[in-house]
1. Quick check: 18.9, 71 is what I get for Rg and Dmax of the Cα atoms in Å, calculated from one of I, II. Which structure matches?
2. Out of I, II, which one gives -12500 for helix-only ellipticity at 222 nm (-39500 (n - 2.57) for each DSSP H run of 4 or more, over all residues; to 500) as computed from the coordinates?
3. Using Cα Rg over 2.2 N^0.38 Å, for residues 40-191 alone, single out the structure from I, II with the greatest value.
4. Compute distance in nm of label points 7 Å out along Cα→Cβ at positions 32 and 216 for each of I, II and report the one that scores greatest.
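No value in this document is a laboratory result; all are computed from the given coordinates. Bear in mind the structure is a predicted one, so any value in this text is a computation, not a measurement. Cβ atoms are built from the backbone, for glycine too; each structure is taken alone.
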Structure I
Amino acid sequence: MKIDSSISAVVTGGASGLGRATAEALAAAGVKVAIFDINEATGTEVAKAIGGLFCKVDINSEESVVEGFAKARAAHGQERVLVHCAMTSRRGKTLAFDKAAGKLKRLPTSDYEAGVQGVLVASYRVASLSAEGMANLPALEDGERGSIVLTASVAAQDGQIGQVIYGSAKAGVNGLVLPMARDLSDIGIRVNCIMPGIFATPLMLGATPQVLNSLSASVPFPKRLGKPDEYASLAMELSRNSYFNGQCIRLDGAIRMAPR
C-alpha cells in the first residue's frame, strides 16, 4: 500500500511515546492523521504540529471509540491505516505478602479483568471497528483495503514477576493477530503486531538515571533503550509492505527479560 496523501490513518495513543512518533511519521509521508488519546491538551498540540486531527477517545468505552472514528472519518475520510498504541493496565503478583495484614493476599480478579479490558479487549474493539469501516473502501492492488497494526510487548513472551496481568493480556493481543488476519483476508485487510522491548517513552524516562543505565545495559545490542521513531519505522513498513500479514514481530535489541 502506498503511504501518501491519498490515504488517512488513525493512531491511538498518538499524544506521546510510540503513538506520537508513528503519527509524526505518517504525517511526514503526507497521510491525513487522526490521533485518538485521552490526553486532550497534549493530543491537540501534537495534532496541530503535524496538521492532523485530535479526537478525545477513551479506548475502554465502546461509545467513545465509535464517536472517535465518526469524527475522524468525517474530517479525513475512511482510514486505510490503523496503528493501535494506547492501553491501560494494572500490575501486581498473583499472591503477595501484605505486611499490614501479615498474610498472603491474592491479586483481585477485578484488577486482572481491568487490565485485560484495557489491553486485549480494547485492541479487539479498536481493530474490529476500524476493519468494519475499511471493508467498505474500494480495493487497491491485490485487493487490499487496509492495514491494522497492534501493539503487544516482549512481556507477551517474557512476562516478569508482577506482570501476570500485563504479560497475559499482551500475549492475548499476539493471539488475536493471526485469527483476525485470517478472518479479514477475504476482505483484503491485513493485521500485524509489534512487540516492543524497553523503549524511551515519557513514562520510562521518568525513571532514575541509575535505573535507565541498568536497563540500557541489559539490552544485548545496541545497549540503549529503543527510540520511538524505530517503532514508527516498523509500523510504517508493516503498513506499506502488503506481504506482511498475521505477524507478531519483536523489536527489542535481542533482549530476553529475566524474571525480575
Structure II
Amino acid sequence: MIIAFLLFLFLILVFLLRYNFFRPPRKGILVLLYHRIDDKPTRTDLDKFSISLKTFEKQVKRLKKKGYLPAHPGNIDDIIKNKLYLKQRYVMFTFDDGYKDNLQAALVLNKYGYKGLFFISTAHIGKELDNVPMLDFDDLKHLCKMGMYLGSHSHRHLNLLKMDLDEAKSEISKSLEILSQYQRIEDFAYPFGGYSDEIVNLINSLGFKRAYIIGQKIYDPEVHSKLKIPRAIVRKDLDDIDFYLIITRGRARF
C-alpha cells in the first residue's frame, strides 16, 4: 500500500515536472511562432520546428473552437489601445524564414477566418534554405492578395548580434527595401531571437512599429515593449497538453 502511494506521488511529481500547470493562465495576446508547415525530414535542426499541415490545421481549428479572435498588424493597435485583450482572447499567427509550404498554412488560416504574419529573409526568396524550397516573388504577391501580412526577418538571416551596427542596418534596410514593393512593412522578427538595446534602437529608427522575439510568454502590452513582443514557439514534439499550456500560459515546460 505504501509502495503504491509512493509510486502515485512519484508519477504526480513527474507530471508536474513535465508540464507547466503550476503557472496560472495569462491575460494578453497569444502570439504563436511557426516555421515549416511540412514534417518531411530535412536532416537539419529545422526538423525540430517542422509540423505537418494536418497538425497545423488541428491547432488552428482548436483555437477557433475556443473562441480566439484574429490579431494581426491591421488590428493589433486597436486591440492594444482599447485593451480588448482583457475581454476577449486573441491569437496572432507568425511564420519565420519564408518556407514555400507556408502558402498551405495561409490557406488554412483563410479557411478559419484568421490572417498570418510571414517574416521573410529576402536573400533566400525563390531559393532553398535548410534543403527546403522558399517562397518566391510570385508567392509573396499571392500572400498579399490573400490578405496576409509580410514582415522583415533581415536579408540573409544572420545573427545581428554577431555583426557591427552598420552591417546590421544594411541587412535590415535591404530586406525592408525589397519587401516594401509588396506592402507597407511595419513588423520585424529578430533572426534567431537575438537582440540588444542597440539593435532595438536601430529597429525603431528604421520605422518598424513592432518587433518580435522568442519569449515563450503571452504578450502583455502593459508589460512588454512593442519592440520586444514575445512569441510562443510551436515545436514538432508538442502534444495536446503542451499546446494547451502554450495557448494559456505561453510555455508548456520549465
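1. The read-out comes from structure II.
2. Considering all the candidates, the number was obtained from I.
3. Ranking I, II on Cα Rg over 2.2 N^0.38 Å, for residues 40-191 alone, first place is I.
4. Details: I: 4.2; II: 1.9.
Top value of distance in nm of label points 7 Å out along Cα→Cβ at positions 32 and 216 goes to structure I.
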